[in-house]
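We did not get these values from a lab; they are worked out from the coordinates using the rules stated. Please read these numbers as outputs of a predicted model, since none were measured by experiment. Cβ atoms are built from the backbone, for glycine too; each structure is taken alone.
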Structure I
């Protein structure tokens, strides 16, 4: 989860191709701060922690409550128009989105469950409350599945094969092939495969982050998704984790600490 948050923070200043499509850039600048990606990652993590083992209806209700509460606590984090309206509704309903928001907020689901089946089911629930288009659900499931496989000791070749087989994403292109023509795109279809490719090509956590940012486009979200996978595969260097924590408010740190405690306890 902290890997996803770091991806959001590091990628945010370079969104809309402001990074020059290069891997050589300062990891942190004065304007490196969390966006809606982090707010919703925290909201989803809190809801899943609160409802683990409960019926789907309880999980969905908790997701809606948590996402609305956190979204309205941080109203200027950069939400899209449809989601911003959803945050204000008294009886919010899913609106058929296939946007990449379903995949950027799902990282906690990749850590909190003991089987791939349960991971995918939880990921689908986190998407369905807003992004109930099949592509929106697929994007969330694919991102969470990659995290689960990475943290449970599977190699990159296995992860790639699973994603291609189960979700049909084209992972045949290299980042060098993607980069020149890649532009801002907020769909799962044009964000999740690119984020996975950046993770697969990365040689470590930081290199995966830099590779994702170098693609450009909606790179705070793209790098958020990549960062969640890279954390599960490599871990996060302490200096980067410390830099992340310094940029988070106390209420988000409380959820992050609770989440990390739950993951450690499950590992024991």
Structure II
């Protein structure tokens, strides 16, 4: 199956089951086409991006002892994974000139994002909540899909959202274990392992695409558009080891850990 067709199906089909269905044949990238962008992915009415502050917040740790609140957590994370998949599909369409190795690697990661979405949707349903029963936000889409270059994408989604998820997945694995939910904990552990590979993909391509004499952390920080900034690439508890496994340098890890936010720029809106 052509990678472009795979991406178009994900972005243009309103049926979530179609979006997260693995391709019927191995992905190939022989016909990348011409650049194309869409303003928002097609979704069924109950899963379209809601107005700001209308989607539920992530439940606190103590609340996750309640199965209904765990269902809410999985519902929110299913939407996060689906947005990541949609952003990746947009990158495939927007940058047909990107190196084939990058595009093929992105295609493989999209298969992971499909599986992550299915895992969260299924677990939420097992806990009594159908995907779309709650409003969902479009934060990841809005902060990543308008990237103006492949390097913008790498610095935002893999090196902010997925890098931060190296901490969040371990955090929620423990919350679910504390709640006695081994099934939910196992899902978080499996996603954590995948995120290490995804961050590795990001740092590998940052190094390949940045100017030879440029400092990689500086390039990373400079390619982020407010409100994204390096502090969004870490969780409540910063874990260095999975970042080492992903190939981040000790200097990059140190600077990420110690980053202190500046005030927002005057034109941040």
Structure III
């Protein structure tokens, strides 16, 4: 029996890190499509665990703990909970619903979350992060290596005492683009989903002229305006901006006019 659903017969590339790819891949398959896993980033523990260990040792001193991504939760919470219970006075905050879900899986609730966009700017708009609320208080930001400094810099400008805690690192993409090229050449690669500007830059860097020509002609589904802006700056124009998270990507894929 042929698959049915809005994505029947379509092959969609999932470029999330391997550990986070399954939910989106399963949703694509539930909609009748085929998911081609091609991680553009790999996630590993921080090379130096010292920052995380120090943060865990003084966790009770913080008023707010911000988790940038589910990866930050996955790499910080085991160490935090191994040292004892989550401090009752410590308020968790997250940039997106996937991170809230990851925290809840570890028994940490009551999380601050933006109610519109899911990014640093939206988090900073919450009244709980206004200067009168954070001034003079300690804030820990659990994150990967590198990344934007907007959140930390803005909180410091508002008077907070901010510690950025690197708890994981991002590795580069696979060196072999053959799975993508083979699928493109066979006419069975219909779209890509990309959730990271860094991952998108890795993708461009690993493709040769033929691969880039394929990429420029393939719909690219992204869940954040900043990724869409970066994609346009890199010369891509078949960009579909979806709502946030896996649910937004699936909705965008399902609503797309594939015959256009």
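Using mean count of other Cβ atoms within 10 Å over residues 4-11 for the comparison, can you identify which of I, II, III gives the largest number? The partial results should precede the final answer.
On the way: I: 30.8; II: 20.8; III: 16.4.
Checked I, II, III; max of mean count of other Cβ atoms within 10 Å over residues 4-11 sits with I.
Here helix-only ellipticity at 222 nm (-39500 (n - 2.57) for each DSSP H run of 4 or more, over all residues; to 500) has been calculated and equals -11500, so which of I, II, III was it run on?
Values: I: -19500; II: -17500; III: -11500.
This value belongs to structure III.
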For mean count of other Cβ atoms within 10 Å over residues 204-211, which of the structures I, II, III scores highest?
I
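Supply the structure label, taken from I, II, III, corresponding to Cα extents along the principal axes in Å with the calculated value 58, 34, 32. Could the numbers behind the result be given before it?
Working: I: 44, 38, 36; II: 52, 42, 37; III: 58, 34, 32.
Value 58, 34, 32 for Cα extents along the principal axes in Å corresponds to III out of I, II, III.
Here Cα extents along the principal axes in Å, for residues 60-131 alone has been calculated and equals 48, 20, 15, so which of I, II, III was it run on? Each step should come with its number before you reach the end.
Values: I: 35, 23, 21; II: 48, 20, 15; III: 33, 24, 15.
This figure was derived from II.
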